[in-house]
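Values quoted throughout were computed directly from the atomic coordinates according to the rules given, and no laboratory measurement underlies them. Nothing here was measured: the structure is a model prediction, and the numbers come from that model. Cβ atoms are built from the backbone, for glycine too; each structure is taken alone.
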Structure 1
Amino acid sequence: MSDYQVEDNKLVGPSVTFESSPNTGGRFAAGQADTLVIHFTAGSSVESAVRTLCDPDNSVSAHLVIGRDGAIVQLVPFDMVAWHAGKSSWQGRSGLNRFSIGIELDNAGELTPNGQGQFLSWFNRAYSGEDVFCGVHRNQKTETYWHAYTEEQIKATFAVCQSLCNAYGIDTIVGHEEISPKRKVDPGPAFPLDKLRAMLDKERADDGQDDSVFEATSKLVNASRLNVREGPGAQFDKVTEPLSLGTNVKVLQQKQGWSQVEFTLKGWVSSKYLT
């Protein structure tokens with residue numbers, strides 16, 4: 001189970017803070033945020049990335065910035081459009097800002113060896129070999145050098161993606177390099193993007209149920225307050241007051257980490273808060 005939750009379109013969990021960016025494009029159309037886009041900041045620190053993404057003179061923003069220590073700054077609520085994808089297309093759709101949540105990882109990006117055992121970023125910071133990943137980019141054919149991600153950062157990213165997929169019924173995760181292959185190279189070969197997708201695909205398969213043979217079960221609410229929604233995702237409206245800890249419900253069906261339950265009413269709740 002992820003350490004993170006989504007409440008009222010904001011991330012709640014360890015080392016999560018919120019700093020509002022003015023750079024948004026209004027609310028998503030209902031059900032349209034169905035994709036996660038992974039980026040690197042190509043910058044020197046979380047602080048510099050947050051300043052850039054919150055500057056009203058810049059036409060850029062993202063929903064989250066994840067630091068090298070695993071700490072997270074949210075800049076835009078998950079029901080609002082952020083400006084992170086730019087000119088982009090994926091599987092017949094263009095302008096991915098309208099359909100996606102953008103996650104920026106604090107990372108310097110591609111590095112250049114200086115011939116003295118160090119590797120330089122575009123902003124001329126030197127990195128030692130232990131901070132460097134050598135690999136072939138999915139859009140290239142030869143090995144290049146990249147700023148390595150930290151274990152804490154990757155772990156936090158995986159957990160956040162798990163929570164967002166469960167909360168919003170998201171089924172697509174892409175890198176910026178995939179939706180804008182001629183312009184962008186992030187998150188690059190140092191980030192285990194295919195491993196992330198495989199993990200979430202396995203989780204969906206393990207949680208999947210055939211509705212035609214699903215047997216209703218009785219469960220208890222294990223959260224202090226559990227929102228009940230019209231459909232299987234946090235983007236759906238609430239149908240009643242939150243259920244309290246210990247409430248007994250009948251689970252009618254399950255879909256992508258959500259359960260349709262029956263008590264005095266029917267509605268959908270996050271499955272991870274049922275025991």
Structure 2
Amino acid sequence: MHYEGNIIRPPSEANSILLQVTLGCSHNKCTFCGTYNDKRFSIKSDSIIDEDIDFASKYCKKQRRVFICDGDALILPMKRLVMILEKIKRKLPQVTRVGLYGNTKGLRMKTAEELERLKELGLKIIYMGLESGDEGALKAINKGGTPNTMIEAGRKAREAGIKLSVTVLLGIAGKTRSQIHAKETGRVLSAIDPNYIGALSLMLLPNTPLYEDWEKGKFQLIEPNEMLAELRTMIAWTDISAGLFHANHASNYLPIKARLPKDKERTLKIIDEALAGKIELKPEWLRAL
């Protein structure tokens with residue numbers, strides 16, 4: 001397989017065939033993210049993509065999922081995406097699900113009919129980074145979207161029948177907007193109604209604008225208990241029809257896995273116990289990205 005640079009994929013794609021069709025992220029301006037600083041966004045040639053699919057057809061016969069990398073493969077023109085998915089369908093008949101990262105720009109560029117077509121060809125899940133539902137926080141981190149555009153993009157994927165996994169970041173709004181961020185994120189998540197929600201806790205990365213702001217005192221990182229309080233408010237304000245809310249990433253202080261709305265009250269009680277000091281939090285040295 002022709003991999004360039006670090007390959008980032010969701011935890012749920014750990015056993016998937018990783019097919020890199022783009023390098024980097026077309027936006028690549030989020031102040032907290034340094035994932036693709038070593039790459040300039042580009043689309044790989046058809047010949048390399050074909051070679052990798054051929055390789056997978058010979059050596060990855062037991063794997064039933066494909067994850068298309070890098071940062072926002074959905075940004076590809078419809079014609080290229082259709083061609084790639086058709087080749088996967090033809091040469092990897094055992095594959096039952098294709099997934100990829102999709103940002104608001106990529107989702108908004110695709111019509112409802114185009115998304116339905118991609119689903120027919122095997123695209124079954126899109127991972128979208130919301131980070132926050134707070135307009136002030138989104139603007140501060142240069143996310144490239146507003147709460148309304150995030151809702152529009154997420155709803156479009158859901159209405160096309162594609163499963164949607166949304167990521168949010170605890171602590172991303174800093175101290176002053178912490179609870180605003182939590183409430184507004186819950187509100188936006190409710191409006192999108194995703195199948196999966198993943199809450200990560202902010203970890204500042206050197207050589208990112210947000211890290212530099214923190215060093216200069218322009219950004220205040222909240223404490224572990226404040227992250228928990230943020231998580232509690234976020235869950236309390238999230239009303240979805242049916243889905244999984246995960247806060248069990250390596251970055252989180254308190255592992256949470258809840259099926260909403262069924263487990264909502266139980267989960268809030270667990271967080272309350274942790275805030276009261278009855279449940280021990282993960283030490284800093286065990287946290288990771």
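Here are the numbers:
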| item | result |
| --- | --- |
| Structure from which 0.10 was derived, FRET efficiency 1/(1 + (r/R0)^6) of positions 79 and 111 (r between Cβ atoms, R0 = 25 Å, to 0.05), options 1, 2 | 1 |
| Structure responsible for 2.8, with distance in nm of label points 7 Å out along Cα→Cβ at positions 47 and 71 calculated and labels 1, 2 on offer | 2 |
| If FRET efficiency 1/(1 + (r/R0)^6) of positions 15 and 175 (r between Cβ atoms, R0 = 41 Å, to 0.05) is computed and equals 0.95, the structure in 1, 2 | 1 |
| Answer label among 1, 2 for the case where mean count of other Cβ atoms within 10 Å over residues 127-134, calculated from the coordinates, equals 25.0 | 2 |
| Mean count of other Cβ atoms within 10 Å over residues 167-174 derived as 24.5 - corresponding label from 1, 2 | 2 |
| Origin of the value 1.01, where Cα Rg over 2.2 N^0.38 Å was derived from one of 1, 2 | 2 |
| Read-out helix-only ellipticity at 222 nm (-39500 (n - 2.57) for each DSSP H run of 4 or more, over all residues; to 500), computed value -11500, structure in 1, 2 | 2 |
| Comparison of 1, 2 by distance in nm of label points 7 Å out along Cα→Cβ at positions 63 and 151 - largest value held by | 2 |
| At a computed 4.3 (distance in nm of label points 7 Å out along Cα→Cβ at positions 7 and 87), which of 1, 2 | 1 |
| Of the structures 1, 2, the one that 3.4 was derived from, the read-out being distance in nm of label points 7 Å out along Cα→Cβ at positions 143 and 159 | 1 |
